[in-house]
Structure I
Amino acid sequence: MTLMNKLNILLLLVLSFTVLFSCQDELNQAPLDAPSDVNFFSNESELEVAINGVYENIWWQSRGIPAWEEIDNTTDIGFLRGSGLQDLATGAHSSETGLFESTWNHFYSGIGRANNLLDKMSRAEDKVSEEFYARIQAEARFLRAYFYHYLIEFYGDVPLITEIPSLEESQIGRSPKSEVVDQIMGDLNFAAENLPANWSGDDEGRATQGAALALKARVALYNEDYGTAAQAAEEVIASGEYSLYPDYEGQFQYEGVRSSGVIFDVPYSQGVETTSIPRRFGPRNLGAWSTNVPSQYMVDSYQASDGEPIDDSSVYDPSNPFENRDPRLDASIVRPQSVFAGYVFETHPDSTETWQIVGTDSIRVSNQDVTNPFATFTGYLWRKYLAEEDFPGNIDASTLNWILIRYAEVLLTYAEAKIENNDIDQSVLDAMNRVRARAYEVDPSATSEYPAVVTMNQTELRREIRYERKVELANEGFRLFDLRRWGIIEEVMTGDLVGRPRGAYSEIESAPEIDEDLGYHPDYGALKDQYRSVLPLGFDPDRDYLWPIPQAELDVNDEIEQNPNY
């Protein structure tokens, strides 16, 4: 089914206001398991139910895990095994690729729910307080902006729907991306003016003023409105509502749930919604599948601890590559010789046995991370969002929240916007150094204890901010958009995706060449044959800067046109 189908577009926009909503052909009459649209939206409790229905669309899943992560692993930083999404990495995708239709439908479903609420909520206007009424409007408009933000970044121009169309009006063409951006900004301005700074109790996790401003900053940055991006980010920073959680690794574990660095997240709980991240991310020795994994490109992107790329660093040893590195490498990635959930993780092809740590003892056991033919193809695992507590009982049902907007992103958005505007001052360095110092778990003022950013040169700062976004936000769903907007995706998404060395790390005599202008992208040159070749990458610059409009949409909507060269 498609959102823009003549039968379903009206139903989506009129009847999709509860968590019981589903998009089915048989829904061409009022659902029997939901309140009647004729009488609903008439009091405070019904508006609460309706806005909760809009929130449901922040759960965006692919194969049982947050789809943002899946998409990150179709870029240079990761790999997906056993998924049609590999077509995105190889350039073999088409308008028939399932992700494009499911993504389109998912976000337009959320827009439909928001529009239906905003259209009908006037029924309750004289029955609720002015403050409550404005709050519900603000939440709905924030969520509508959030959904549109993803649609325009994936597809470019999209149908802009802010009211409930009649069935006769369901053939809707695409609006220019700039018009959709204007609508997003209007919604976020209203949300920022009418949402509270924070919530408590059962309302914790709802959109806040800070979430609206942070999203405004992101949208402005992505669309090269750098002044607006810097201003909105600065308002979040000045609010004092957020701070960097002191432990970078812990931010993405259960200890970091709803902590000071979280601005907006997807909540998970047993019996409501869970993820299969442990099964997808985890090691074979713990019964997981190791399907979503980081690449060697990602591993070699992390700076040495002196702040230099590994090919220029005096403290980097290619035969001992995990020593003297940016701490975010070990915080984000389970790499060979590290320990996860009681097992020494090892992926050297000769390591058919490994150590299992049992209490104070260690015993040799069969190493499924080598002997299983479907163990990690790259030789690494993502540690970020992989919680040891989920093994074995919750391997298919993790309740670890997924962060959608966090404070570190806001700091980096502020810095990048100021850099691109060539409005460079100490506040730019302060923002970047707060993020970098947190990785080293030191105070930003302790510049001798971490590689602080000190340059005021725009070109050099551009390299550093792109590095920071790559390693700070890895595996969180930002990479595709960053590669596109920086104009480096054509050069990064070529050749073979590379995994760990085929043999021992000790056999590697030199580092790959790191291209700082391509966001610290490694070039293996003559070293390439020493590493696993995992997947041929492919990117068509005449086509792939946008996803295709789903073919199913084109089949039912004569007013919509396909993106070029699909």
Structure II
Amino acid sequence: MLNAGLKEFLVARILPRVRTPGQYLGGERQAIRKDHRAVKGTVCLAFPDTYALGMSHHGLQVLYSLINARDDWACERAFTPLPDFENELRDHGLPLYSLETFTPLNQFDILGFSLQYEICYTNVLTMIDLGGLPLHAEDRGPDDTLVIAGGPGAQNPELLAPFVDLFIIGDGETSLPVVCDLWIEMNGSGMTRAEKLARIVRETGWSYAPCLYEPIYKEDGTLLEMRPLADDLPREIHASVIREFDAIPLPVAPIIPLVETAHDRIALEIMRGCPWQCRFCQSTVIKRPLRARSVETVVQAALDSYRKTGYDEISLLSLSSSDYPHFEELVTRMSEIFTPLGVKISLPSLRITEMLKRIPALLQEGRRSGLTLAPEVARDDMREQIRKPINNQDLYDGAAEAFRRGWRRVKLYFLIGLPGERPADLDGIVELAERLSRLGKETTGRFAEVTASVSNFVPKPHTPYQWNGQRDRNYFEWAHRYLKSKVKLPHVKIKCHDIETSLLEGILTRGDRRVAPALEEAWRRGARLDAWREYHRPEIWEATFRDLGIDVAFFSQRERPLDEVLPWDHIQVKKGRTYLAKEQTRSLAQLEAMAAAV
């Protein structure tokens, strides 16, 4: 059931005038197109960013293949259009559509957003509005398209509360099909939209409908409670958790994009969760418990994917790939099978341990790319404070072995603006990067090319630092200048993340429903694709916050007392708030000890 008329009009009249028209055409190899009349329900996975990024997201491919494996459901895709294409659609009165059948988004039973990055929230509004749905959830009728959202951004759902009907907390592979079936079962039942949502919330325990809850605030502006509007609604929402992780099939026939994307490769998730408990990391908290796939499952999925795609790179995904319980066996087998085929094995998330120096040998003689590592900080006392127990000697030993085996570049990820940060911590970043570059010279006779990628820390919900404030613009500007002034070697580069983007992330990550009007107003004033520097216009946000009287510092930079009720407290994570508060208290004690030692 293809909307051929819409496609023909786009090809003839619009696509020749826009950037990268191939991203709006669909028809990719291994995309699945079903007749909507032959299924009981339809869902469109809406990725709130460009095709180039969305098609690189492993989770989208997983859910797409999982839902389409069912004969009774059709699953399709949509992405945020670039501004030129959005303008063309609006000028011609055309809706945003799915790539499989060119169906307008408002004709699907369910529209599901994956919230990977809070900076993309204006993209959510663009897609809802351009897809022909009422922007506000309260304006949708009983049988209108159900707008749902999941992913890391759902851990603080309040900022998108006016726009999203239902948030799914936790693993989507098992929860999304349940929501799909419940929603379609109630179609034509005569139930109101609120009654339908209440049934889903009551029956699942891992879904949250903002319209069924009311925030109550104190006179000082802090939250008193999140009050359910009915006695039988849960006060706390718990995550959906996959227990038999190895039983969830990997997508072995991924869609092959028509245009260049951020990651043109096979991606396989080998493990979910992380054995470590770094205090700054939200993922290690919300993805618990730790679960791993078997070596045989991963190897077979890699072979099947290779045969169906021909990609020359396979990425083994995890929060900490080298902590996979059968890591050496897996990498050895993958290297033995795929190196003779000219296929590179990529390990994007390596932990700096003694294992690091054995990894180059495990990968045999495959094509050499850069070594990518995330020390986060450079000083041992700060590592203890953030709970990332690594040491520099393991880093140096691993890098030296990589240099001996042909690696020439190293990329390091650091955070600045962490609680208790000192100038000495910034000095350490440069010292570590330059030490690695010199190590290349000592090992091979050539300085290694080292890039230190520096991110500005944003305290995230459901981490021990959720009570801490974000550092302000003045601090980050000073820290960036300081770091760059300390570099002496031309082979070392410092790349700092955009400050305005980080500050916006701070309030979108930690705000509540009172910030939602500013999100909508900034979008109406033209805020689009804020994660892209070429489109981000910080002056729009600054004027909007000022005009609407939003105190940015109150939401993002204020230090919060441990007894304050937080906007996301009703969303529960494993171990819960008590554990996070205990870790925050320990962090404060360590900061005091660090200060006393100076």
Structure III
Amino acid sequence: MRNAYVDQFPAEAKVIKAAFWSSFLALAIGGLLGLVQALHRTDVLRFIESADYYTVLTAHGVLLAITFTIFFLVGVFTWAVTTSLERGVVDTRFTWSWYAMMVVGTVLVGVTIFAGFLEEPPSILGSELYADVLFTFYSPLQAHPLFYLGLVLFVVGSWLAGVDWFRTWWAWRAENPDERIPLPTFMVLTTTLFWYICTFGVALSILVFLLPWSLGVVDSVNPLLTRTLFWYFGHAVVYFWLMPAYMMWYIMLPKLSGGKLFSDPLARVVFVLFLLLSTPLGIHHQYLDPGIAEGYKFIAMTNTMFLLLPSLLTAFTVVASMEHGARQRGGEGYFGWLRALPWRDPVFTGMALAGLMFAAAGFSGMINAGMNINYLVHNTWWVVGHFHLTVGTAVALTFMAAAYWFIPQVTGKALWNRSVALGQVLLWFIGMTFMSNAMHRSGLFGMPRRTAEPQYENFAFEPAAGTVGEINAQVALGAAILTVSLALFLLNMIMTSFNGDGTSAAIPDNTYAGTLSGPEDAPAILDNLKLWTAIAIVLVIFAYTLPLASIVESGGLFGPGIDGRQLTLVPDTTTVLETVRGVIP
């Protein structure tokens, strides 16, 4: 008897499938643009003018860091809530409405970004259609109003998705008042509450400052204020991508390994810690900003170090669960059990390799978090190497591996080719190893990021080991391997969707693994979402009230009169400095 999700929840399966394909489309476009960037920066092959590099960079960041990740997330979370509560959403029309809002927002953002390739972008709402502001869309760079409007629609759509999940849980709770929240639903709800808290900063930045500024309602904005409000959200959003990956590591890897989750209570503690600690630390992205006192930066550094705890707990719990499964399969010895794991399963292997890469990302992340060491790598390619290990591998590879399980579930069709899938996840791991390693190394000798022409005039970078040419070759090679891997993934997804009439019995089981320590062993207070949300808000207030007040006091609410339309990203460093000095006192 087949147990595909589409058989149990046909209406929800359609929405989830639409969200997944929206995610895959963003991944395809953003991934291809990543190859264009890598080849251009390394001067291996140039398809575009350097002035267009920033359009490509903006599209790559927005499509992959926001669109790909969050569309996949809303699909996975809808699946998790409905399966763990064993009931459909309250109203699928409401579900389709938030999905449609996210699609419209994505289209508006995409149109404004890609209009940058036109020699003469059309003028709409009194200004040119233009949005070369990169993923970090704070001032003084200014985008077209439709870019900010699209972001608002996308974020509000994700908020409504959270409302959908809470409505489903409330309906379940009315029928099961004394039951503990099932673990997958608990993970979804805590992540959603965290998302509401962390998006407050970017919503405030867009609605109060950036959108009115782009419409000409206000003449200027305070760039440090909008930058700080962005990073209030900008680092927290990393955990919004990671938490669904964590959820799949907790609820899928133990089952795929053939065992049980080591500890349900520890998993709940981890997600409560993410809710509490993920937002009040964004200032660690601003260690070199002179307008923020060193004491506030030190507090952000301390908060960041505390956030290592849930990641370490996750590493212990998930690896212990995998070991339990391997020993149930006959694995023996201190390390011999590793051979008993299902390494031929692309879902397991992809997630396991993603977790391994995330461990490496944790080490480079500690460098970023430390104030004194951060000064050495701030705004270099080291940072790019770091987040390609986090969102580019820990998240992206987990999502792609999970797709090999989810697409058969929501379509009722067997995976087209498991061997191709296994090769794809291995290629992604290999490609990212080459590329991120070279990026980290180049950051150590000061290679800058966010520029089409990284080589300064009359200056030569001197790596401690190897040459700049060898490092650039690694980046280009890694990007090429990643592109091949991406093509194989998309091929497998397309062919699976057209794979026969859906009558194949080779559909993965839709049930969860058991637990060695279940929810009955967890203190009931862990499920008190109101308490943890209140504490999270208090911590944010403590972390940000004084820094924001200081920024407004010194620079004014709307800044010293900076006009973002006069600023352009140009490859010549001298011109950049002269431009900035001319508009920023």
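Annotations
- Ranked by Rg/Rh (Cα atoms, Kirkwood Rh), for residues 322-497 alone, structures I, II, III are topped by III, which has the highest value.
- Sorting I, II, III by mean count of other Cβ atoms within 10 Å over residues 186-193 from high to low puts III first, with the largest value.
- Mean count of other Cβ atoms within 10 Å over residues 130-137 - structure with the largest value, from I, II, III: III
No value in this document is a laboratory result; all are computed from the given coordinates. As the structure is a prediction and not an experimental result, all values here were calculated from the model. Cβ atoms are built from the backbone, for glycine too; each structure is taken alone.
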